[in-house]
Every structure is written in structure tokens, then in C-alpha cells.
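Nothing in this text is a laboratory measurement; each read-out follows from the coordinates by a stated rule. As the structure is a prediction and not an experimental result, all values here were calculated from the model. Cβ atoms are built from the backbone, for glycine too; each structure is taken alone.
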Structure 1
Amino acid sequence: MGKMLYMDYAATTPPAVEVVHKTLPWLREKFGNPSAVCANGQDARLAVKEAREAAAKLIGAEEEEIYFTSGGTEADNWVLEKSCSFDCPAHIITSSIEHHAVLNTCKNMEKRGVRVTYLDPDEKGRISPRDIERHIGKYYVCQ
């Protein structure tokens, strides 16, 4: 059997060797709940803090702006939910061909009164910037 050709690197990729070496101890012998007060927990808490610091430095962000999620679906859900937690009515603009993790979350949010606009792409899968512009601020703009 030949070598597999994997074509969906947008969904998942193999971790870099350096990442495997850095995380392996935490997966095998140093694991701990970062919220626990025991030594393993405190070691894990420090490792998460250091990872957050490194990620923030890498992209020029503040540490408190860095959140870790278990994957894409959780991240999609989290950012959509958080975007609707401000003190103004939410309006989400997305495409009708978005990933189901986004579409399902948007449909659930609509049931809770969040306005969602689904834009249809052209024959090449592109969304027109003019379509987006037409809907920005159409319903409510926070001051």
C-alpha cells in the first residue's frame, strides 16, 4: 500500500516535531488539572500561563486576549456566543455555505432573538463585499 495523500489540511494538520516533543511530557507523565492546588496542577497552570505568554508575544496581543479551545467547533461557538454578549443587539453576517459549526450555532442563536444574515456566494464561492456593506449597520449599530 502506498503513502496516504491527505488533502484536508484546513481541518487538521500533523503537529510539528517540536510541538510533539514539547507536549509529550504533559500527555504522559506531567499531566495535571491547571485549576487544582496539587503540585501537578500548579505545574500545569504555569505551563498554560507560559504558553499564553508565548502566543500573545508571537502575535502582538495581550495575554488576557489569548484563549485556548479544544478545536475549531468550540472556537467557532465561543466567538459567536461572545460576540453576542455585549450591551447591544447582535447582528451576525455569515455565508450560507459556512461550516456547519458556524451555521448550526447561528441557527440556535436566531431562536434566541439574534439577527443573522446569510449571504449567498457567487458561482465561484465568493461573497460580494457590496453585499456585506449593505447589511453592516442595517439593523443596529452600537455607539
Structure 2
Amino acid sequence: MAEGVLVGSPVVDVRVSVIDGKEHPVDSKEIAFKIAGAQAFKIAVQQAMPAILEPHYTLDIDVPDQYAGDVMSDMSTRRGRVLGMLPSGEGRTVVTAQVPLAECQRYDTDLRSMTHGRGSFTMRFEGYEDVPAQIAQQLCAAHQQELQTV
């Protein structure tokens, strides 16, 4: 479970029950039970149609009014969802959006460029959501390629 089947990430929200099994002091070895359990887990996960999750954050982006439209457009290119816009006074607007963490890695630099250094933002963890199918396929393919090179 620490190294999931799809992309090598930990598997969460799983419950396992052993229904039947016998142990014999002479013929049974601990390693045999571990290998059998790992193989059973691998098969079960593949049949369960698992999902890859990614962390999502809520961004509160404070910008001059003239850049609010640019920020909203930029959020949609980052797979983000704009939740709202509120005027904060003195010609400024706060845009609130939920964005995957992977799309926020260089956001401070991009926002600075977009607003000529006049924008700022805060982030807070919101939860996990499924990775889109296209990106999940890319991640799985990259993981399989990595396993073949090892």
C-alpha cells in the first residue's frame, strides 16, 4: 500500500479482511504470507478501478481591478475553478479560485509578471480530487517506463 500499483503513490482508504487462512509451524513461512498478500492486493487494486488523487488549494488572489480578468483567464488555463470575485476597495479585487497544487508551483512569479508586481495571493489546503483521465494516463505511462528502466 505504501507504493501503489498505478503511479507508485501510497494507496489510501482501503480496508482488508482476511477471511480464511491456515498456518503450520513447520510448513508455513512468514515471507510466503507477505508475498501472497502483496499479490492479492495488487490484483484487487487493479480490479477496483482506483483513482489518482491530487491536492487542491483555494487561492485568494488580491489584484488591481484592471488585472482581475487576466487572473480569471489564467486560473482556467491552470485547471482551476474560479469561485468568485469580491471588490476589496481602493481599486482592488480579490479573486477566489480552487486550483491543483501541481498548477501552483510557479504561480508567485507568474502573478508578479501578470500584474507588474502589484498582485499577491494566499493559499490554503482544500482537499483531494481525482486527477483528470488524460493526466492520469500520462502519469501511469511515465511510472511504467520508470519501472522498466530500473
Review point. For which of 1, 2 does distance in nm of label points 7 Å out along Cα→Cβ at positions 13 and 109, calculated from the coordinates, equal 2.7?
Key: 1
Exercise for review: For the read-out relative contact order in percent (Cα under 8 Å, 6 or more apart), a value of 27 was computed from one structure; give its label from 1, 2.
Suggested key: 2
Revision key, fill the gap. Comparing FRET efficiency 1/(1 + (r/R0)^6) of positions 5 and 69 (r between Cβ atoms, R0 = 25 Å, to 0.05) across structures 1, 2, the largest value goes to 1
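For the read-out distance in nm of label points 7 Å out along Cα→Cβ at positions 21 and 45, a value of 3.0 was computed from one structure; give its label from 1, 2.
1
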Exercise for review: Give the label, chosen from 1, 2, of the structure having the highest value of distance in nm of label points 7 Å out along Cα→Cβ at positions 29 and 133.
Suggested key: 1
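With helix-only ellipticity at 222 nm (-39500 (n - 2.57) for each DSSP H run of 4 or more, over all residues; to 500) coming out at -14000, pick the structure among 1, 2 it was computed from.
Checking each candidate, the match is 1.
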Practice item. Given a value of 3.0 for mean projected area of the Cα convex hull in nm², for residues 53-100 alone, point me to the structure among 1, 2 it was derived from. Key: 2
